[in-house]
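Next come the structures, one after another.
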Structure 1
Amino acid sequence: MSNLIAPSVLAADFANLQRDIEMINKSDADWFHIDIMDGVFVPNISFGMPVLKSISTHAKKVIDVHLMIVDPDRYIKTFADLGSNILTVHYEACTHLHRTLQAIKSEGMQAGVALNPHTNVNVLEDTISAIDLVCIMSVNPGFGGQKFIENTYSKVKQLKELIDRKGATTKIEIDGGVTNKNAKQLIDAGADVLVAGSYVFGSANQLATITDLKAIANS
C-alpha cells in the first residue's frame, strides 16, 4: 500500500475554507487532517463542531480528526456523528486509554493515539494491538509552522520496532514540520502517513506541492 499524505486544514485560509477543501479533494492527497484544540490541553483554540460539520459536507476523502483536548471521551459519539473516519486522542489526555479506544471503535471509527514529543513510545506497549494509528508529534502541539524536532526519526524507528514485535497493523503518522526535506527520511524510518500544513498551504502551487510530497513519500 502506498504511503499517505494528509494536508492539515489548520493551515488553510479560514476565509476561503470551501475553496481549500475543494483543492484537497482534487489533489493527490489521501486524507483531511483536522486538528481540534480546546485551549486547555494546548494553548490554542481551533475548529469547533460546526466547522467540522461543514468540512465533512464537502470533503470527499478520509477525515482524520486529531483531538488536542482534555476529556476526549465526552465527545467520541459527537465526532462520529460529524463524519470522522479516524479519531485520534492524546495519550496524555486519557486516564483509561484502552476504554477510550474501545469507545471510538464502537462508534465505527478507526482509533488513533497521539504522543507529545516528550512521551516515550513504550507507553503503548500494552495497547498497540488495539490502535489503528499512532500520531507522533514532531513539534509541540498547539500551533502550526513550528520547527521539526530531530529526535522524531529515532522515535519512529522505536515505534516501528514495537509494532513489528507485537505483530500489530498500526499505521505511523507524523504531524508537524513535514516538508520535502524530511519526508523521505521519515518514510524510511517507518512512517506511513505524513501530515503537512504550512508547507502545503504556504506554497505558491498547493496541488503541485502535494503531488511532489506524495511522490517523495512513495519513491
Structure 2
Amino acid sequence: MSDPGIEVRPIHQMSGGSGFNEVFFTEVRVPDSQRLGAINEGWKVSLVTLMNERLAVGGASGAGWTEFMEAARGITGLDGASALKDQALREKLADWYVQAEGLKHTRNRTMTALSRGQTPGPESSIGKIVSALQMQDLGNSAIEMMDQYGIIDDPELAPLRGAFHTSLMFAPGLRIAGGTDEILKNIIAERVLGLPGDIRVDKDVAFKDLPTGR
C-alpha cells in the first residue's frame, strides 16, 4: 500500500470514525513475484477476497438481542410496566433470536468448509444481509425504546456504554461493505436458490470495452 501511485482517502463516518477508505491506483505496477493467481484471472482472486470479507462482516459484533433484553428490563412505560411486556417488542425479540440462531448455524457450516480447505461460498452473503439489517433494526428499536433518553449517546450515561447508538450509526456502512444488499440479494437468488438471472446485455463484454458515454 506504500507503492507509488496508491492513494488512500479515509471516509469520515457519522459515528466519528473512519473505517472505510477510497483507494485510488494511478499507473501502479505490481512485480510478477507479488501476483496472486494466474494471469488474466484477477477477478477470481477478487471474488475469493470478497467471499472471505462477507464471511467476516456477516459475523459482525455489536449489541444483540440479549443486550436488548438486558436494557429493556430496566425501562418502564407510562403505566409502570416493563418494556418487555410490550407485545410488539416481544415479537421483535423473537425475530432477532431466530435470525441469530440461523446465522450461527449457517456460519458454522462455512467454518467447517474452511477447516477442510474449501473456499467460502455464496452462502456468506446471507449472513451479511441478515446481520447488517438486524443491527440497524435493533439499534433503532433500542433508541426508540429509551424515548427522550435515546438522544444521550455519552458512553458514561447511555445504557451499555452507547452500544445501541454505535450499532445504529455503523449499520448503514455495514450494508455497503463487501457488496451492497442489492448485489448480495442477486447473488443469493442466482447462485444459492438457482433463480433466473437478470438480463445483462453486456455480461460477456470486458469492463474495458464497456461504453462510457463519451
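Please treat every number below as a calculation from the coordinates, not as lab data. Note that the structure is a prediction, hence the values are computed from the model and not measured. Cβ atoms are built from the backbone, for glycine too; each structure is taken alone.
To which of 1, 2 does the computed value 3, 13, 18, 17, 16, 12, 9, 7, 4, 1, 0 (P(r) over Cα pairs in 5 Å bins from 0, in percent, for residues 83-170 alone) belong?
Details: 1: 3, 14, 26, 23, 19, 11, 4, 0; 2: 3, 13, 18, 17, 16, 12, 9, 7, 4, 1, 0.
Label of the originating structure: 2.
Match the computed value 22.4 of mean count of other Cβ atoms within 10 Å over residues 27-34 to one of the structures 1, 2, and report its label.
Working: 1: 22.4; 2: 7.5.
This figure was derived from 1.
Given a value of 14.2 for mean count of other Cβ atoms within 10 Å over residues 107-114, calculated from one of 1, 2, which structure does it belong to? Don't skip to the answer; put the middle values down first.
Working: 1: 19.9; 2: 14.2.
Label of the source structure: 2.
One of 1, 2 was used to calculate helix-only ellipticity at 222 nm (-39500 (n - 2.57) for each DSSP H run of 4 or more, over all residues; to 500), giving -9500; which? Mind showing how you got there, number by number?
Numbers: 1: -9500; 2: -15000.
The correct label is 1.
So if we calculate FRET efficiency 1/(1 + (r/R0)^6) of positions 75 and 123 (r between Cβ atoms, R0 = 41 Å, to 0.05) for every structure here (1, 2), which label has the highest result? Intermediate values should be presented prior to the final figure.
Working: 1: 0.95; 2: 0.65.
Going through 1, 2 one by one, FRET efficiency 1/(1 + (r/R0)^6) of positions 75 and 123 (r between Cβ atoms, R0 = 41 Å, to 0.05) peaks for structure 1.
With volume of the Cα convex hull per residue in Å³ as the yardstick, tell me which of 1, 2 scores highest. Before the final figure, lay out the partial values.
Details: 1: 111; 2: 200.
Biggest value here belongs to 2.
Which structure, out of 1, 2, was FRET efficiency 1/(1 + (r/R0)^6) of positions 3 and 195 (r between Cβ atoms, R0 = 25 Å, to 0.05) calculated from, if the result is 0.05?
Working: 1: 1.00; 2: 0.05.
Computed on structure 2.
Here distance in nm of label points 7 Å out along Cα→Cβ at positions 91 and 115 was calculated and came to 3.9; which of the structures 1, 2 was it taken from? If you can, show how the numbers build up before the last one.
Values: 1: 0.4; 2: 3.9.
Label of the originating structure: 2.
Hey, distance in nm of label points 7 Å out along Cα→Cβ at positions 19 and 187 derived from one of 1, 2 reads 1.8; which structure? It would help to have the intermediate numbers written out before the result.
Values: 1: 3.0; 2: 1.8.
Of the structures listed, the value fits 2.
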